[in-house]
Structure I
């Protein structure tokens, strides 16, 4: 009987300790109140594709950006004839090694294409401050993508639907050593969903001219090369997952062609021996060193060198 009374008293005390006497809160005093994260909206960029902004961008690109770009680097462009067979819009999918990539692609395009081409840019970098957002939107016609924790003001699909071509870097970020990184499936998805072709674009020399972490091109007017490849379209029944590797392979073949010849690159591609654009698996310093040399371009023996070739 004594044990029963003792056990009963213990149970009563246990219940009393957990009972909300006087509606005592169950949350510890040290706990902070939950506050939902504020959901922000990415800086809107629709205005940059309206007529006043298009006119201002033409002046900025022709009057300032292109002369400045030419004064810092030399360029060699190949493959623009493939655009003659296209009407647009298209997706220009390019490798990404430097901040020079965007002006190189845009200024290499014929005027009618450049004026109707927008650039997908990282929201957390180019749209983190109002002045950077306004500047990049006005000069390069950028719009934000992959915003974390915010609401998109514009989507790539909306830009394509309005008849604008897109420049997309499938790697999503600049290379740290000049070689290509992992390709995401965004370009393949957009081409699949909106029925637009993908034009592969490969360039070399931008890492050597202005690698990641460098704020201005290296002195000496480094050489840049850029090639536009044949348009790619998803085959009937081909999934996005199957189409995306074809885009990477096309860029890899263009890079191989730029280091050798069209015929040699074609033969290697047919044999499945195209060099991996991700580069050799060697020490990091060797990978960087290999990409620090500017590409060589054959020049005519007579006549002045041209800073810009199409």
Structure II
């Protein structure tokens, strides 16, 4: 382990402990006593408030109300952070302005040689959704829906929400208990339990016009919500066996609620079991397109008749 990595790791190690000794540091990081003492002195010089205790093992403790001092990054860690920023451009992620300021701080902390490496990476690496004529790390073209950050801020405090949406050109408000907030096919979606209809519901964040905490007196307990959801679980009506090519396609894209179980240690075959709502035309069309996307390396064990008919219609479009 390089010195910079070791010191960063030691800081995290001692910051999570009430006290520690030089002997513990020696054993944990497999270093000599003199190296451990030098590392501790360097950490003290960086601003971590350590207090030495008299004793044979040279005990220390971290002063109360302390914060972890500035962590130094290796060259590879800086590249990893920068590439992560690049990969999330044009993804309509929240806190875009904070990501921008974070990137600016990162660029301001590193050396000129490291900056040159990042400029070179910015020129040669392109990710999906990136404009090749303007691969700018701080591009503000991927602003998310304005309600997304407000929604997340409220969710950190409370999962019971009163949401207002535009649906069929009408403004509607109803209470939900939020189960998940997720992103699929470039759309942010709320998976929630409608407290009035007492059923699961998917709501596009793009439809939101307002969100606020739901009054405490009118809430249904979380335990009761989970009980109702368990009773409403749909029966599995889609069972597929996937070969290696279909597994590769599945990894490229699959509906968020779908998962596979591998059937061999080499992960060359897998089984998929799920429920499809065939009464929803949009979901039926999406599943049809996705099954065609998986290709021919699948064995159908169980599938609704409506899906088969939809597949036949799609295939016949290409028939002579």
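Every read-out reported here was derived from the displayed coordinates using simple, explicitly stated rules and does not represent laboratory data. A quick note: this is a predicted structure, and the numbers were derived from the prediction, not measured. Cβ atoms are built from the backbone, for glycine too; each structure is taken alone.
Ranked by Rg/Rh (Cα atoms, Kirkwood Rh), for residues 90-225 alone, which of I, II sits at the highest value?
Numbers: I: 0.94; II: 1.12.
Across I, II, Rg/Rh (Cα atoms, Kirkwood Rh), for residues 90-225 alone peaks for II.
Rg and Dmax of the Cα atoms in Å was computed and gave 27.4, 117; which structure, I, II, did it come from?
Values: I: 27.4, 117; II: 26.8, 90.
Checking each candidate, the match is I.
Of structures I, II, which gives 22.0 when mean count of other Cβ atoms within 10 Å over residues 98-105 is computed from the coordinates? Write out the running numbers ahead of the final one.
On the way: I: 22.0; II: 13.1.
Going label by label, the one that fits is I.
A value of -12500 was derived for helix-only ellipticity at 222 nm (-39500 (n - 2.57) for each DSSP H run of 4 or more, over all residues; to 500); which structure in I, II was it taken from? Please list the in-between numbers first.
On the way: I: -10500; II: -12500.
It must be structure II, since only it matches.
One of I, II was used to compute mean count of other Cβ atoms within 10 Å over residues 234-241, and the result was 11.5. Which label is that?
On the way: I: 11.5; II: 14.1.
Working through the options, I get structure I.
For structures I, II, calculate relative contact order in percent (Cα under 8 Å, 6 or more apart) and state which one comes out highest.
Values: I: 23; II: 10.
If we compare relative contact order in percent (Cα under 8 Å, 6 or more apart) over I, II, the biggest value is for I.
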